[in-house]
Structures are given as C-alpha cells and as structure tokens.
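Structures given as structure tokens follow.
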Structure P
Amino acid sequence: MTTSLTAYVALLRGVNVGGNNTLLMADLRAHFESLGLSDVRTFIQSGNVLFNSADDVRADTLEAAIAKRFDIETPVIVRTARQFATAARRRPFPDADTTRLHVGFLRRDPTADKVAALELDQFAPDQAVVIGSEVYLSLPSGMARNKLPTYVDRRLGSSMTIRNWNTVTKLLALIT
C-alpha cells in the first residue's frame, strides 16, 4: 500500500532579518530531513521551507525542534499546499501594485470580534483585509516603517509572518 504524501509550506518568522536569528538554509533543510520530512527545499534566506510528509505536521512541533537544534525561538506558520494555493487565489486587491502587496500568514483564524475591532481607516491609503487565517496588505506607502502590519499583528493576537506577493507566487509555483 502506498502512503499518501501531503505537500507543506512552513514559514518562519524573523529568521535572518537584521542580523537576528541567523540560520543557514542548508542547516534548516538538513534538520527538517532529520525530522522525517521528505523533498525538503528552501526558498530564499527568510525561512520558507517546502516539504512533504505522510503525517500531519504541526507548527508547534517544528518550533520546538528548531529551538532545540538551533537555540532560536521563532514562530512557525504551516500551510498545506492546498491551503497555501487558496490563500494566494483570494487576493482581495486585484488592482494593487504587486510590489506593494503582502500576505500575513496567521497561526490561526482570529476571532470575529478582534477582526471587527480593527480600526483600519487610520492607515489609508494602506489597507488590510482579513480572510480566514490570512491578512492581505496593500501598502502603497511601502512596507518600511509602515505601522499597519504591526498594528494588525498585535490586535489579532495570533502569530503572524508576512511575505511579499513575489515570494507568495514563487512559493506557490514551487509547491504546486
């Protein structure tokens, strides 16, 4: 009997940013392989790991394994290939400049009351839309020093890691 494999994307938050949480992707790939995951690949240096597994993969298990091996405490967000593809297809800002478009991947769906309490108008022309466990950000004023992503992250109360649209589409191409 053949075991069915599920393709996954793991997104690490805050790895290799500003000289903090330095982690070589070759070491990260080898560590994921040592955990029994297969076809492990990384994309760029910011902690994007693609892999297959016959078992369900939990973010907290990966976080603990990374902390134990590398002594780095970093949130990990996990999506199956199907979940990741759905997130990429949603794109609520179809006319936005894709160089100013980002997706924040949350650990879990935020509560409806937390989403409703977001006061996003104060950040115009920048915009955010929460759909499920993703936050879509259209940031015409740019990402650098932009307060909207931090505001949303803190208010929703769920670990979030952000990827620009180019990275999202490249990961999608690699995982599907």
Structure Q
Amino acid sequence: MIRTLRALFLGRLLREKLLLVVFFLFAVLLWLSSFTGRAQRFIRAAHTTTTTLKEQALWLANRNAIEASAQKAASRLDAARTLDGTRLLAEVSNMARDAGLKSTTSGESQDVSNGQFAIHSLQFNVSKADWPTFMTFYIALRDRSPYIGIEQFSLLADRANPALLNASLRISSVEIVRN
C-alpha cells in the first residue's frame, strides 16, 4: 500500500506534490494543536488532583490531633448555654432592644445539623441606628461568644441621614444536640 501511495505521489506534477505536502502539514499542525490543548487540560487536571490528594493526606495524617482539638473545644461548651434557632432569635432581639435599637428586622433561622452539633443562622438587619447604640449591641453579641457569632457583617451610612447607620448581620449559634 505504501508503494502504491509513493508511486501515486511521485507521478504527480511538482505543484501538485507541493499542494499535497502543504495539506498534509496543515492536517498535522491541526492535529498537534488539538493534542496540545487536550494535553494541557490533562496536565491541569492531574495537577489539581495531586494537590487535592496531598491536602486530603494532610488532613488524614492530622486526624487524631483534629479530633482531639474538636473534643477539647466541645468539652468547654456548656450545653445549657447553647441556643436553638428560636432561642437565637429571642436572644438577639433582646440584645437589640436592651441596646436601644429601634428599627430591626430578622429573617428565618436556617439550621444545619451533623448529629452532634446544630448550627443555626439568622439574618438580622438594623436600620437608622447611631454609633454608640450599635456598638452597645455589638459588644453584647461579642460577649456571648462562642455560643453566638457573626458570620457576615455589612455596615453602611443611611442615605437620608449619614449620621445614622444601617447594618446587615448574619448571626449564628451552635447547639449541642441532646440525644
């Protein structure tokens, strides 16, 4: 078969030979560019996988230390002071009222549980508050750590009165699930 192709190629005129060589080189370059793209994607995927596997191996190698640290932290929590979603809303609302915040709104509590612990998150918005009043509220929240924490915090000046503040907080609490 190769002899037949060679005879067919050699029997052509010079310009036809050049044109066939150019087409062949173009096809090879097209295949190489496609192969290069696939090879780069493969190398990136292999690198990502290797990095992920190294990170997982590190977590697994430190498993005992991580579990011991989690047990130690959990032992310091007082189960009676942990808050469920309803108690979180009531506690935060009481703190806001005690601090003197007038215009507050809150969303529904979102709960995530793993069996031993439950994390309750709550969106809490404060509008038209002055700085000292807001700081009193923030300090009250801070004093309830680690049972209540702030996940997200956004503070803006009120458009109508720049001396007042509008704040948006995502507040969370941890609850030890009693079996």
Structure R
Amino acid sequence: MSVTDYVIDILLIVVIFRQVRPRQLTLHALALPLVLIAAAGLVYLRPVTLTSDDLALVVLLALAGLVLGLLSGLADKVWRDHRGRLFYRATAGSVLTWILGMGFRFGFAYYAYHSGAAAVARFSASHHITGARTWTTALVIMAFAQVLARLAVLQARRMRAGRLSPAGTVTFEPSAY
C-alpha cells in the first residue's frame, strides 16, 4: 500500500468524526465525502473486465456498502434550532456503521498487501475472482455505495425538513445533546 492509499483510507474513516459535533445541514456540508470518493475513483478505478464471479463480488460489496451507508445516515440526528436552521450530527450508531464499512476496506487492503496475500490469492482462485484489480474495484465501489447512501439519506432528510415549516418541527436546543 502506498502513502496515497493510507491517506485516502484514513480520511474516509476520519471524515465521520468531523460530524460528531453538530453541523448545519447544507449541500456544502455534504461536499467533503463526495470530494474524497471522487479522488479515490481517480486513483483506484481502472477499466476492468468482470466475469460473472467478479461481478458477484462487486455487487455483494456494493450492497454491503449501501446497507452500511443507509444505516449510518438513518442513525444521524437531524433537527432545527430555535432560528429554524437545519442541523445534523453523527451518533454513535452512525459512527459505528461508518467505521465498520470503511475500516473493513482498510483492514482488508492492509491484509491483502501484507500477511494475507497468499490467502486472498487462494480464495480468489477457488472462487474464480480474476485478480487484484477486481478486488480494488469491488472495494472502491463498496466505499462509493456507503458514502452515496449516507449522503442520499441526509439529503432526503434535508429536503423533507425544508418542506416542513419550522413551527411544525421539533426543535432541540444545544443542551439536548
């Protein structure tokens, strides 16, 4: 693994901790994770020919990322303050599901590049997975699915809250969290 690999993986894990403190829920607040996955896509995604077993791996990991992203987004707190501004913050459940997905990717990549290379090669051969590029694609798409699912949930919650009048929503004061 290169320094770039470590930096991108660690940033994708750490990004959730910025959101443990309350932040105003705007489109701008959702931009950093999108920038990180765009950078990851530029660094890691290359053309790959997928066999049926390769495709199954990509779909399985994408579904895992989707579920983890949905759970993370649904676990976030979203509220209006007394002035009607929309805020959000990551909860322990959101952080846990985020770290589970992003940490799995980081741990697997570290394992595959170090002590687990032979085991991953044996698994790949016995399951007809064509190689490292397939694993990279599957893991990056898993991260994309996790990030995009969480952002989609937050965006849907932001849009829903925008349709509600501030007087019709429950407000939480800073001391409530």
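Every number here is computed from the coordinates shown, using simple stated rules; none is lab data. Treat the numbers as computed from the prediction; the structure is a model and nothing was measured. Cβ atoms are built from the backbone, for glycine too; each structure is taken alone.
Listing for the model above:
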read-out	value
Answer label among P, Q, R for the case where helix-only ellipticity at 222 nm (-39500 (n - 2.57) for each DSSP H run of 4 or more, over all residues; to 500), calculated from the coordinates, equals -19000	Q
Identity of the structure behind 14.6, 43 (criterion: Rg and Dmax of the Cα atoms in Å, for residues 57-96 alone, calculated), options P, Q, R	P
Test item: relative contact order in percent (Cα under 8 Å, 6 or more apart) calculated as 19, pick one of P, Q, R	Q
Origin of the derived value 60, 29, 25 (Cα extents along the principal axes in Å; candidates P, Q, R)	R
Which of P, Q, R leads on FRET efficiency 1/(1 + (r/R0)^6) of positions 81 and 129 (r between Cβ atoms, R0 = 25 Å, to 0.05), largest value	P
